[in-house]
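Please go over the structures that come below.
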Structure I
Amino acid sequence: MHTPAIPRVARVLLDSGLPQLDHLFDYEVPEPLRQEIRVGQRVKVPLRSRQRDSLGFVIELVDESAFQGELAQLSQIVSPVPMLTPEVWHLVRAVADRAGGSAADLIRLGVPNRHVRAEKAYFASKEGECSCESESGQHREGAISALANEGDGGLAAEPLRIANTEAVSAAEQLCGGARLALTVSGAPVRLETGEWVSAWAYHFASTALATVASGRSAIVAVPDYRDLDQLDDTLKALGAQEVIRLDARRPAAERYTSFLNALEARPRLLIGNRSALYAPAHELGAMLLWNDGDPLFEEPLAPYVHVRDAALVRAQQSGAGLLLGAHVMSAEAQRFVDMGYFAEGATGARRQKIMHSGSLTADERVIGRIPEFATKKLREGLLEGPVLVQVAAPGYAPVMVCGECHDMARCSHCRGPLGQSAGGTVSCRWCGSSARGLSCETCRGTRFEIRGAGSERTAEQFAQMFPETMIVVSDGNHQRSRVDARPQVVVATRGAEPIAAGGYRAVVLLDVDRIVSAPSLKAGEDALRWWHGAASLAKEGAPIVITGGAGPMVRAFVTGREHEWLRSELQDRKQLRFPPMVRIATVTGARELVQEALDAVSGVQNLDVLGPTPAPDSTVRAIVRFGYSQGAEVAAKLRAVLVSQAASSAAKAYAARKKGAKRGAPAGALRLRFDDAQAFDEQGDELE
């Protein structure tokens, strides 16, 4: 980005997700603003009508415009702070192009809305600086320059307590641009504050602190708010006094202040969820992603970019190192290792004893759905402290089926699966709508049966088995981050297991058959991730009992040969042309629009198309599969069709509104999504 001494023209990206507006617009900078305008500032500019302003970001400042007509004038500088740094702009532009999306949609993930009061308070807190609302250009310049102050940043009020030599070594490699796929094992760790955290949190915190201590910034992204709390607690226990937490759960003023702190030109430590990868970071040295296979890292908003993909692009652009850590690698991370693109590493040793109850005795008695051997291990564990039972789904009875034909009962509103609560109420597990007067869509039968047991029903069973023991439920409706060391049975859905003081004395994994048979391409790696997540919370040497289930995946978990299973899985996907061995794009919309998009990419080598097949709302969907080397070409051609169709639809809609028609999105509009993890999943009995 070039900034002339006295700019006359600002090149602005509009804050709009409309694909036809995803390019730079030239505006004349009025004389009074030429001394104040900066690259990266949020501004207001006229669009279509001089009476209507739109928000945008200054991307470039130039002397002249290539546009031959009269330029409209920039209306207003919203904030003097350059919110969009050149590094982040190049990142979002590259990531949006890769995903066939709009850069503005990604900027919204990383740049928060302005909070005037927080901005004033921030600058007022800087000694010798005044409010950025001053009308004086000199005062404004002084306030803005506060963002570039050098210093140690007060990261630690005392020397950092980093005793983890593995973490220090990892930080050195990452600052040199290394790409690491790390498998983390080990029992929970007790901090000096008395809190217990997972081993991965201690290792990640130590690595991030060592990175910042070397003079480089570090970004740590985790999928869940509970992971973020663990990481924050660990950093504070290790001596970090100033950690920038980019968390959507925090108040808007705190989020904006955190962002202003991140803009400062000194080494910073930033932690957060998906959006953290789009945050500004001075001299970025390392990015650390925990559990990159977690579906919470899949961005639900267009252009649906996975955090791992954004991190890969940023690492390539900035030269920063990238670490993908997990209890067991994702299929994507394993592919990187097999390619030699990532170096494989491990920290800690797996010391838990994993047992498969299905392989013990043929005449084993079963109480409910819990094998007697598992019950025995729970009883033994309760003599010392808490025990954990992992189940597949929340609620009471997660699935209802027709008593005649056994087809699944579905909601009449959203087609989601119906379940039954402990009180007998039948409702949809997707939209929550109550179901009355049920009849089977297949055979018209009116008798229905419940299948499976959720967290509440399982807890009810354990209350009968252990009448003198406290039973605790942890799921989406009963959220718990930690439990104490008292004897208790903790029944938790996969991924919602709380940390126990001292670690769980026994862990039992239920619903194995159901988890393994989920109609998802990622069912296997998801199962391994959930099981290892629960096992990692056990005390060293505590038994881990997996109940039921069979096949290569279960054997891999019991024997510790997950890498072998993943490599075999990747070979199968390569033969079938499934992700991540190929890239995919789903194209959805009216049939004629989808066909136009498919025609545009028909000449691309190493490309094949599945469909189009019927989709909801009278649309069709096609899956385009292509090699990684063809990704840029496919994205550009599909994006060109999307822009053309969007511009045409906008023109027709504008003409219709002039005739009195109501505003609204056109039916069957074309939609693109690249690398959709659920593209090949069946719509069956979802676990969520």
Structure II
Amino acid sequence: MRPGISLSSAPLRRRLAACASVVALGAALLAGGGTALADPGDPAAPAVDVTVNAAEGQGTIPGTAYGLNSAVWDSQMNVPEVQNLLSAANIGMLRYPGGSYGDIYHWQDNTAPGGYVAPGTDFDSFMGTAKKVGAQPILIANYGSGTTKEAADWVRYANVTQHYGAKYWEIGNELYGNGHYGSGWEQDDHADTSPTAYAHNVINYATAMKAVDPSVKIGAVLTLPGNWPDGVMAAGETADWNHTVIPLIAGKADFVIVHWYPGGSDAAGMLNTPSQLAGELAQLNDQLTAGGAGGTPVALTELNSNVFEDTQPNALFGADAYLTALQSGVFTVDWWDTHNGPGSISTAPDGATDYNDYGILSSGTCVGTVCEPPLNTPFATYHAISMLSRLGTPGDQLVAAGSGSPLVAAHAAHRANGDLSVMLINKDPANSRTVALHYAGFTPDGSAATVATFRDQASAIDTTTAADTGTWTLPPYSITTVTVHPKSGTSSALSAPGAPKVTAAGATSATVSWTPSAGGKADRYEVYRQLGTTSELLATSTGTSATVPNLTPGSTFTWNVLARDANGRLSRPSDPVTVRTGTPQNAPCTVSYGLTGGWGNGFNASVTVTNTGPTPITGWTLAFSFPSSGESVSGFWNANLTTEGTHVVATPVDWNGTLAANGGNSATFGFTGANNGAYQDPTVFTLNGAVCTTL
């Protein structure tokens, strides 16, 4: 770790919960809604406009979407009461044997040397819970202190002997925390702890495990951009963890794993962090594409905020973060944790006692004279996860929703039965918020709506019906889901077109193709660009492909395809497709941009500009823009940089002001950037107004 760079306490916090205090917690575990209306707030406050665009599809909810971690030090993980609670919350994936324990746990004898393993937590008992809950398992093969043979034997026992059909297997937990970068909370007994060694060993694990069962899916550990140790390099290295691992596991690993504990200085700051997640996942997908692993599925197998763990702020964060990740294409989000145990006691902004317990269910233990609720009492985060299936269940389609206020988050799902559900999250701890709902691509019938609400400090979710006036009042610190029905005759019988694929892309055009809709004959297909609450029609086609011209060079777009029937009604949108245009290959200039180092919330970059035109340039100006709003310039050298928002303009210093013709020389400069979340590379550079080729 670089001096002055602080490591998030999340891995250490979870390690301590699983090691230092777990014996006491395990022993304690072995031993053993209020619905009042909220103050409407300021009646003069204008309504927050929320628009749902049902024509903008963001993917279908998979059966693995709503996940949760289970740990072998939790003696309650397999008891009937917990199984019933997880089933009621519609948990679709269960992760085992628990975080960093994955790298010390031996499945054959249910031991974890150096840690505590509670009775009744062996693999078969865990699978009994997974089957009763109806969840798929995601299993951590022991990389830190295990062997490829041990992992292969586990696959054989699980899927050949017991016929469990365990599909998803992670190779280790947070292996970047093995001390290679200076901080070591993760067990790793390999002589070589570098990312190169990890990547090669992932391939060895995958080979051995797939030799037993070729159907298993193998996951490799990555870091999430903007989070330590992203950008960090050990002595003598030229690439960080992701940029080393991705090219080596491309085509060899079936999915990749990231964790996210964003923290925040306070509850309000923490509640704003989900807005960063989409950009960080987009940057991760850019890294996968650049490393030859484009399209590799992503699993977010640990999620928690680190702030006010078991109270309402974290519940609001959890619901928002789950859905943001799923809308960004993640196939599972697994909350940390089922039980975890209390830490330091504090008071949340709403006055509730926070036990600093990462679990969704109470352990029933005490810190001094302050005791948690009775064993297995659901915390607020449990109810937040339960609210997810009030919005959508597997097979439903997530669609775009946009809010006019940062204090109200909005998510939406078009249900398989034709209904539309909207989740509204009020982040204001003191005031109700009035929301005016608007729809594009969907016409409600105006009949009564179903309303589910999880209120601040409530012990259950309220469900009622109410007149659909289009205006809804959200209690303070609440999650509200409104479900409305479609107007008869407004929906097309055509199914959504099959997932589109990019078949060609240049600097200013791209071609996509898709499989046809079912359920009737499509009059035509229409390609739309996602703009949030509105969509832009780009092209129409009577076939199953379309070429879109006049695109901006060096840009990334998200498109959907919809079918229109003979009556003019549109089908549901296809799954989204990401389209990237390049820069002109015959431009009068070239630019090379690259990162030379990073530390999670900052980075160094180098830029080289070359004039390939026939005329020398004296007094050049190079302009570019950061893709992410959280990026900025904090220092620079070998050029003068000025900024306005995310737009950057570089001009030369005394000794590099002339660029010779035909690539006779180049000018190189660098800068230090600060980032809050993602820090994607600029893609378009202009030299004295001309678009350059980006190398």
For mean count of other Cβ atoms within 10 Å over residues 269-276, find whichever of I, II sits highest and give me its label. I
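Consider the structures I, II: one of them gives 5.3 for distance in nm of label points 7 Å out along Cα→Cβ at positions 357 and 589 as calculated from the coordinates. Say which. Write out the running numbers ahead of the final one.
Values: I: 5.3; II: 6.0.
The correct label is I.
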Test item: Cα Rg over 2.2 N^0.38 Å calculated as 0.99, pick one of I, II: II
Given 4.0 for distance in nm of label points 7 Å out along Cα→Cβ at positions 285 and 381, calculated: source structure among I, II: I
Where is distance in nm of label points 7 Å out along Cα→Cβ at positions 53 and 77 largest, in which of I, II? II
Starting from the value 66, 45, 27: which structure in I, II was Cα extents along the principal axes in Å, for residues 45-212 alone calculated from? I
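Which of I, II yields -9500 for helix-only ellipticity at 222 nm (-39500 (n - 2.57) for each DSSP H run of 4 or more, over all residues; to 500), as computed?
Details: I: -9500; II: -5500.
So the calculation was done on I.
No value in this document is a laboratory result; all are computed from the given coordinates. Everything numeric here is computed off the predicted structure, so don't read it as measured data. Cβ atoms are built from the backbone, for glycine too; each structure is taken alone.
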